[in-house]
1. Out of P, Q, which structure matches 2.0 when distance in nm of label points 7 Å out along Cα→Cβ at positions 189 and 397 is calculated?
2. Determine which structure produced the value 0.00 for FRET efficiency 1/(1 + (r/R0)^6) of positions 21 and 309 (r between Cβ atoms, R0 = 25 Å, to 0.05), calculated from the coordinates; the candidates are P, Q.
3. Matching task: 0.95 is the computed value of FRET efficiency 1/(1 + (r/R0)^6) of positions 269 and 333 (r between Cβ atoms, R0 = 35 Å, to 0.05). Pick the structure from P, Q.
4. If Cα extents along the principal axes in Å, for residues 157-228 alone is computed to be 81, 29, 17, which of P, Q is the source?
5. Quick check: 22.4 is what I get for Kirkwood radius over Cα pairs in Å, calculated from one of P, Q. Which structure matches?
6. On mean count of other Cβ atoms within 10 Å over residues 237-244, which of the structures labelled P, Q is highest?
7. Taking helix-only ellipticity at 222 nm (-39500 (n - 2.57) for each DSSP H run of 4 or more, over all residues; to 500) from the coordinates of each of P, Q, which one would give -22500?
8. Identify the structure, out of P, Q, from whose coordinates FRET efficiency 1/(1 + (r/R0)^6) of positions 109 and 165 (r between Cβ atoms, R0 = 25 Å, to 0.05) was calculated to give 0.95.
Structure P
Amino acid sequence: MRLDEHPLRRQVVGEMHLRRWPAIHAPTQILQVLRLVSPEERAGQRAMLENWLGQSDNPRHAEGELGPGISFVWEQHSEACGITLFMHEPHADPADALAWIERFPGQTIRATRIHVVENQAQARDLLPQMGFVGSDLVSCMIGASGVRLWSDFRIGAEGLGIALVSANGAAPADLARLLQRFQELGNYRNLALMGLPVAQAYWPRLDAAEATLRELAADVANPDTTDDALLERVSVLSLDLMSLSTETHYRMSATSAYAQLVEERLAGLAPRPIPGHPSLEDFTQRRLLPAIRTAQAYSRRLEDLTGRAAHFTSLLRTRVETRIENQNGRLLRSMERSSSLQLRLQQLVEGLSVVALSYYGISLIGYMLKAAEHRFEHFPAAEIMGVMVPMVVVGMWMGLHRMKARVLGEH
């Protein structure tokens, strides 16, 4: 059938079939190594796989055979890669396979060996050889198939964590799903716990930031502290908090996501306690939950300090803007008073100018009238000058105002 396939169809369908382990038949040994990898180290792991298996269609999953009775599964996660060996034959020699695994690049965050036996009688025979610390030994039933688990979750002499599993007649496919879920629980638990050292390392910087914020709040009421100095200090604090968020946000978010996956895997295993031993759920909740809560408390505190610093900055800027507005208001009122005074002085000068010009004008007219008085007998020069005074003053006033209106009209 000819179909116009979406480019992502096969990828999303293949996603549902990734990370499945092969069926496990007891007795079997399972060795898994989980490494944190950089992009270059992840590419190096894929190159090693391609040298062994050839080109793969799926860059996130690979599986194959490493020798008689030894198979492997390689998985790529967001920030880690894991490789799992399955030694199905009791007498299989894993030396070459182990040497091959050791050459993989990356830093190991978890490495475990699981011994799978058929029943609890065989498990009890092997228990003394496992080297478990009795006070830390965890044992419980997992799943609905009656599978029993023993482990102290410590790193042994080989650098591996050791677990002993009794299949107790569980179907091979069911046993594989349970053990894969158990390993994912441990892997996600270790990845989640990586957030705890980060939170502990950065916690003193949060203490310092909170102390600085308290000092800023106290200095707001200090009249000797300028607004510019406060703004500079709160800006430095905001940048420091932003730097903290940038450096730790990914790890804290990853811790939260991994913790949720741990809860899901633990619920899927459905551990049932055995009298005299702590169960897997007890161990996980007792050790993991305090670490997760510390990381969450760090994230909440950082968010709270960032919000408080932003609120303080906003209030300080509002105060500065209010002061500037008040200063501008006072300046405008001062300018208004100055303009009013200038207008009054201008009006006074205009009045004096009218008087002065009128005086000079009347003086000129007086000279002409006196000349006429000498020429013509009984000429009323004084009376004419008296009549002309108000006319000259009014004319000068009208002339000045018309000239002023013309000059101001041009501008």
Structure Q
Amino acid sequence: MHICIVSPVEINNRESWGGIHTHTEMLCKILVKLGHSVTLIVPSYSETVGVQLYQGIHIITINESQSKVANCMWLRKEIQSFLSLHNQNSFDCIFSEGNAGYELMKEKSIAKLPFFYFIHVPSFMHFYNNWKEVCNLRIFISYLLKTVPKILHRILFWEIPLAHFSTKVLCVSVLKAKQLCKFYKVSPEKVEVINNWVDINFFTPDDDKKSCGRKRFLISENTLVFLGVGGLWRPKGFHIAIQSFSRIVCRIPNSVLLICGSGKEEQKLIRLVKKKRLENKVRFLGKISHSELPLIYNMADIFLIPSLMSEGQPYTLIEAMACGLPVIASKKGGNIETLGDAGILVPAGKVNAWIDAMLELAEDSEKRKIFSKKARERVLNFFSEEVAIKRFQKLLEKYNNKVEY
């Protein structure tokens, strides 16, 4: 099949990287592995524009100065590029990462093409996520006047129309699929769950990486390492991890907390660490390249994902589980069905509950080993590339019975 993917992010520019970048790249790669011809249309916020061939993916980059998905100028350029390519060599189906395919929905000439809409976190969840950032009157007023209208516009004029137009709406978790059917009134038959997945050979338990990582960051072998990875903004809950860690460090003196990532909350978190006098116990590693993540995961003993928000299905959680890390996660959103019985689920934001869970794993090495084994097995069974390939095969066979894999 000749497949077009439209996405709001570049995959060959690693300066800014997140969940949508990861998903777009892995979606392209998996479709190429299945033998399809894949064209990816993305905006470029650098000087790199035009046509490129990247790991078997034909990438069409359109110059754009505004780094916003809902940018009408880029969307108009996108539809022009799509129609030009479609007229030369017809596409057989379209995948839209989030709302990137909005303008394509309006094009009558492609109305019969199968259109697959990947919605990772529906915008109604951002009411809650952004509310978590409200901490004073000024921000509350800004939230009411700026954030709420933007979210409502995105829901009413982008997501609901796209969901009803699509041939299939693809969600990364059962929870998000159910929420979509309930709030957007989408038929359950139209919604399909395809979980996020990782490369289990890249993210794998590795004692050599553990030793190498600890030497690099000057961490002794007998130190117990807690790890958190993700964007540093309030809904990610890293302040909860720091507050909880400050209360257990006297019980576990040979422990450290490593935080990987960057974001607007970073300076507040650094001030919190100083306030708690944990400068020698909490270390901010900054942005870590994707290629180095297996080393970071492997040198840790316990992974923390203290989200205050209801996430879709965090890649960091699956990556840590694939590396055999025992996990403590907030009992929110996609964390619940992703982790299953392979770790400890804790009420979001409850510091005392987090303290108890962190002490429970810190003081019980046998339990850590059990969760480590379960975590790896769970990824192999549900979140591996092999599982994803089967799901995409099944999805595409419905719309192209002549394709042989």
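Each value in this text was obtained by applying a stated rule to the coordinates, not by laboratory testing. Given the structure is predicted, the values throughout are model-derived calculations rather than measurements. Cβ atoms are built from the backbone, for glycine too; each structure is taken alone.
1. Details: P: 10.6; Q: 2.0.
Attributed to the structure labelled Q.
2. On the way: P: 0.00; Q: 0.80.
Answer by label: P.
3. On the way: P: 0.00; Q: 0.95.
Corresponding structure: Q.
4. Answer by label: P.
5. On the way: P: 29.8; Q: 22.4.
Source structure: Q.
6. On the way: P: 16.4; Q: 23.2.
Of structures P, Q, the maximum of mean count of other Cβ atoms within 10 Å over residues 237-244 occurs in Q.
7. Numbers: P: -22500; Q: -12000.
Computed on structure P.
8. Working: P: 0.70; Q: 0.95.
Matching structure: Q.
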